[in-house]
Structure P
Amino acid sequence: MKNKKNPLLDIKNLNILYSTKNGEAKAVRDASICISKGEIVGIAGESGSGKSTLAYAAARLLDKSAKVTSGEITFESTNILKLSEIQMQSIRGAKIGMIFQNPASSFNPLYKIGNQIIEVLTCHVKITKKQAYEKAANMLKTAGLEDAKYIMKQYPHQLSGGMLQRAMIAMALMCEPKLLIADEPTTALDASVQAQILKLLKDINANTNMSVMLITHNLLAAAKICDRIAIMYGGRIVETGTKDEIFNSPSHPYTKGLIDCMPDINSQERYLKTMQGEPADIISVFKGCEFAQRCPECMKICAKHTPPVIEISQNHFASCWMHYKAEVKISEQC
């Protein structure tokens, strides 16, 4: 999708594949997205759509089985794909913070919470142990853990899921990064704690002007805090737009399907709606639109040619043949 001027993070035409025993899995296909300073952008889609792979690529944390075959990831005008691991370590943690999907597996069970949070800061900043301790305590309070000094003395297994997630957020914020990547930060948390975590991210964004990339399968979560939302399917970004544009005028059939599947407390229906068909097989070779087999609006050309990115409005783009405006006799070409 088209990018804004001077974005903090600019991903262009990114392609990533995984080597598997069944063949090459194309997890990300020609993905382009940008995030400006102070902006919260959500990447949403079903499991396996490629959103987490995109996030991990932005922090250069991809698994060894993953390979970036083409594209650029530019952070503060530097293509981080060309940096050495040592150079990247000076950016990761210091300028790009990461909240992982499962905090219980992200903390080392053998070390106390405080030691692990302090280590993030001391790796990047020359600071005394006392100063690091005080900053860690203050950051835990910022993350909503008031009894910070008690929390710092605990081991990960002694904290609840919500407390661990807050501690993870505090650790990600220790070096005051310019970009925070949050990969499913509300997974496995109950509804009230989910709302608190989302509000915390929104408040931190408002108070520090820190940019946020929110990875989620929950469109309701994205609606609460995001300025813009990108919808991914089969490794491809199929639609981007402001929050209002995505929810009020969705322009891709997949986006419409996701919204239709959202629970509605005012609905008289006894059962939630579901989307027909199976998610895209990312190992397959696509000749056309990845969503064609599940799309209720599918045309002949959809199965043969990848749809172009169409500008719906200034900030709203969709990759769908339904919006192709050129005067071409598509039916004759098929």
Structure Q
Amino acid sequence: MSDFRTVQELKALDRELAVPFRGIFILRRKTTKTARNGNPFLSLELGDSSGSFTTNCFGDSPLYKELETAQEGSITRIAGTTEYYNDRFSPRLSAGEIIDTEQAAEEGVLGQLIEVPPESEAELWQHLQDAVAAILHPQLRETVERVIHETEVALRVSPAAISMHHAYCHGLLEHTVHMLRAARALLPLYPEVDADLALAGIALHDIGKLEEYEGEFAARSSRIGILQGHVVIGFRIARKAALQCGLNEDLTERLEHIILSHQGEKEWGAAAMAATPEAVFVSMVDNLDAKMGMVQRVLRNSPEGEAFSEFLPGLQTRVLLTPPEK
């Protein structure tokens, strides 16, 4: 049995005790900041399949030089002591080093580093195909099928975000499938919404994220992701496929509009406000699943016995973890 603790195991320890530990985690995020005294320090997010935590590494720490040049997505073997700051798990690190995948495998922890959804990739992929097959308009269905076929390798594994929601391997696939399931359940209530357009828009709404993000173990913004963003990238991908499949001008424009407006608000990244029944519908379903995805993830990863989760920036609150008493 490995003597390396997982994130969930560390968070389950008594908060009142300072417990020494060893762990192997993915360096998900690293930011260099400046303290009030003018000295630099590193703000780190480390995690595995059971969750993540943030902590600081100051310039006078022997670990600072090791991590200063480390790339996000690196595997880190660390030692430290459990500690909480402002009610958040933020351990004090004492030592650490960057290791490769072979060393992580030798330590017996490689399989627990990568977070994945509860459902298998194969199940999610089949549900995606079933939903696309339900699009009755031939050119609209062909447009979606062309994009999915051309992006299948990346679409099967990519995260849906860097940190906010479904930010793990297969996360984009899970998010898209959950949206499609929700849409198919809700569409009978809203006959004003064209089902074919709504399903096609959901299938392609975040397709630009396949180019917006890069990185094997931790997602980070790519060059084109920074310069254009997934909304514009997705618009281009959908438009190219629509033209290749002979989709008429009106449906092409409506499909593009769903992608351009699905973020809901311009301050959230939307290029336009949703102005068709389908675009309004897709943006609301997207918002619903993004937020419920945060809830589902924190319920999965929180230690047993905790009443509330840590503060979730995406929800601007802590989540009650205990089920209703019935």
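The numbers here are math on the coordinates, done by the rules we state, and not lab data. None of the values given here were measured: they were computed from a predicted structure. Cβ atoms are built from the backbone, for glycine too; each structure is taken alone.
In this comparison of P, Q, the computed figure -13000 for helix-only ellipticity at 222 nm (-39500 (n - 2.57) for each DSSP H run of 4 or more, over all residues; to 500) is attributed to Q.
From which structure (P, Q) was FRET efficiency 1/(1 + (r/R0)^6) of positions 72 and 216 (r between Cβ atoms, R0 = 25 Å, to 0.05) calculated, if the value obtained is 1.00? Checking each candidate, the match is Q.
Please state which of the structures P, Q yields 0.90 when FRET efficiency 1/(1 + (r/R0)^6) of positions 272 and 288 (r between Cβ atoms, R0 = 30 Å, to 0.05) is computed from it.
Clearly, the read-out refers to Q.
Comparing FRET efficiency 1/(1 + (r/R0)^6) of positions 48 and 176 (r between Cβ atoms, R0 = 41 Å, to 0.05) across P, Q, which is largest?
Working: P: 0.75; Q: 0.95.
Looking at the calculated values, the largest one is Q.
Of the structures labelled P, Q, one was used to calculate Cα extents along the principal axes in Å, giving 74, 52, 42. Name it. Spell out each step's value before the answer.
On the way: P: 74, 52, 42; Q: 63, 51, 41.
Considering all the candidates, the number was obtained from P.
Given a value of 15.8 for mean count of other Cβ atoms within 10 Å over residues 8-15, calculated from one of P, Q, which structure does it belong to? This figure was derived from Q.
Which one of P, Q has relative contact order in percent (Cα under 8 Å, 6 or more apart), as calculated from the coordinates, equal to 14? Here the read-out was taken from Q. Output the label of whichever structure in P, Q has the greatest value of mean projected area of the Cα convex hull in nm², for residues 264-311 alone. When mean projected area of the Cα convex hull in nm², for residues 264-311 alone is computed for each of P, Q, structure P gives the biggest number.
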